[in-house]
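Listed below are the structures to be examined.
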Structure I
Amino acid sequence: MSRLRGPRSESMVVKRSVRAAGRETSVSLEGPFWQSLKEIAREHGMTRSALIVAINSERQRGNLSSAIRLFVLDFYRQQIPVSKRKR
């Protein structure tokens, strides 16, 4: 297993129905993103659904799946000290 690829590099996309902005919509994400979203929600004391609603309300453009991926990426990037982040 390569450190660069990680253990789940070949994850399948999982499609789920979610309610956001008062309507039902489908979100397609790889399994690790769904798991990360659940973990982040738990850390914030909220449900995954509530976190998705919050992400949806903050997005400027693009689709919800992309907004969620970027949110998860940003969450984990914030774990890296600023001095070690590449610019």
Structure II
Amino acid sequence: MYIFASLKSRIVAVMVVLVYWSFLLLMFVVAMALQRAAMRLIRWMCGIKLKDRFLNKELRERLGVYDIALLLQQNRLRWYGHVL
């Protein structure tokens, strides 16, 4: 009986880790999609095409725009209470 209880607790622990990991993966995928969409809109508003070969980082520095992934991370940490 103890073996089954121990096995069940291990399975539950693995399931919790997998759910947490999938949530983090989902947040990463969403952040990357938002970042691509934001850069596409910035390029469109500035009239810059991909073949003009401007780096995203360079374009954000010129315009004074922050990276959307960084903003999402700061807001998430602020919500958790780690950043004032």
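We did not get these values from a lab; they are worked out from the coordinates using the rules stated. Being a predicted model, the structure only gives us computed values, none of them experimental. Cβ atoms are built from the backbone, for glycine too; each structure is taken alone.
List of remarks:
- Origin of the value 1.5, where distance in nm of label points 7 Å out along Cα→Cβ at positions 13 and 29 was derived from one of I, II: I
- Origin of the value 1.5, where distance in nm of label points 7 Å out along Cα→Cβ at positions 37 and 53 was derived from one of I, II: I
- Read-out helix-only ellipticity at 222 nm (-39500 (n - 2.57) for each DSSP H run of 4 or more, over all residues; to 500), computed value -14000, structure in I, II: I
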